[in-house]
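Please treat every number below as a calculation from the coordinates, not as lab data. Everything numeric here is computed off the predicted structure, so don't read it as measured data. Cβ atoms are built from the backbone, for glycine too; each structure is taken alone.
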Structure P
Amino acid sequence: MRLLSKDTQLRKFMRYLITAMLVIVAIIHLLPLSGVVSSERLMLLYGISFNEPNLEIVMRHRAVLFGLLGVFLIYAAFRPAIQYLAFIAGFISVVSFLLLAESVGNFNEQIARVFIADMVALICLLIGFAAYLYTKRKI
């Protein structure tokens, strides 16, 4: 039986770690997809009423966009050639929400849950991107 070098074993682990982190971030991004179904579902997600038709349209479309990003992140988790783009897209999504929420402040309990979920996503992105950079370094 041929033993792999420690560096080879670590690189293999890092590839699995990258995939796991991107899948977790993808799941977090897929959660709002349920909002496309109805304004009632949006209300459960965000704790505010979406009775105004234009706001409902925009927010339901936003749910579709989150679904699209989530699907891309899952696809990229298993396609190393596009993982860099997935990390960039994930960072833009998560950091922009965190900065907006922090700058506006005074958000409700449901938005606070989204904030926490995005903090988890940010930690996963940082771990995954560090692993990605490790796999790209020269031996």
Structure Q
Amino acid sequence: MTKTNVAEMIVKNADTQIIKAAVKFYKEAGKAKAFAEFSDPNSLFTFRSLYVFVIDMHGLILAHGADKKLIGKNLLGLKDSDGKPFIKQLIDTAKVKKNGWIEYKWMNSLTKKLTPKQTYFQREGDYIFAGGITKVSK
């Protein structure tokens, strides 16, 4: 086991735990309060470049912890720098799996650099709760 493997395990665990906590908060607090909290950059659900976003099964952004301007926009056709339609991939994957991981490239909210990301998601009804992490460099 290498230092990179350990770092990757820690980061992935943090990502899955924040999404599980976000779903729990949503169930306890309700949609309006939870989505407002997830969209606050000073939220309990935002830490450095890790944040929660919520989309519906049609690609509409309902909450976003890093960029409030995306809320209310349909990003179904959004592609990463390699042309991968990752929002569509997320939705298609969530239709067959209640939770899991997808990979794509996205702008790091801290460094403002394009980086490979891994996003963990959990589907609850018609909503997909997700959070992405920057892949650890080897």
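Given a value of 35 for relative contact order in percent (Cα under 8 Å, 6 or more apart), point me to the structure among P, Q it was derived from. Spell out each step's value before the answer.
Numbers: P: 35; Q: 24.
Checking each candidate, the match is P.
Can you say which of P, Q returns 45 when percent of Cα pairs over 22 Å apart is computed?
P
Matching task: 3.2 is the computed value of distance in nm of label points 7 Å out along Cα→Cβ at positions 22 and 110. Pick the structure from P, Q.
Values: P: 3.2; Q: 1.7.
It traces back to P.
Computing helix-only ellipticity at 222 nm (-39500 (n - 2.57) for each DSSP H run of 4 or more, over all residues; to 500) gives -27000 for which of P, Q?
P
Here FRET efficiency 1/(1 + (r/R0)^6) of positions 14 and 54 (r between Cβ atoms, R0 = 25 Å, to 0.05) has been calculated and equals 0.85, so which of P, Q was it run on?
The read-out was computed on structure Q.
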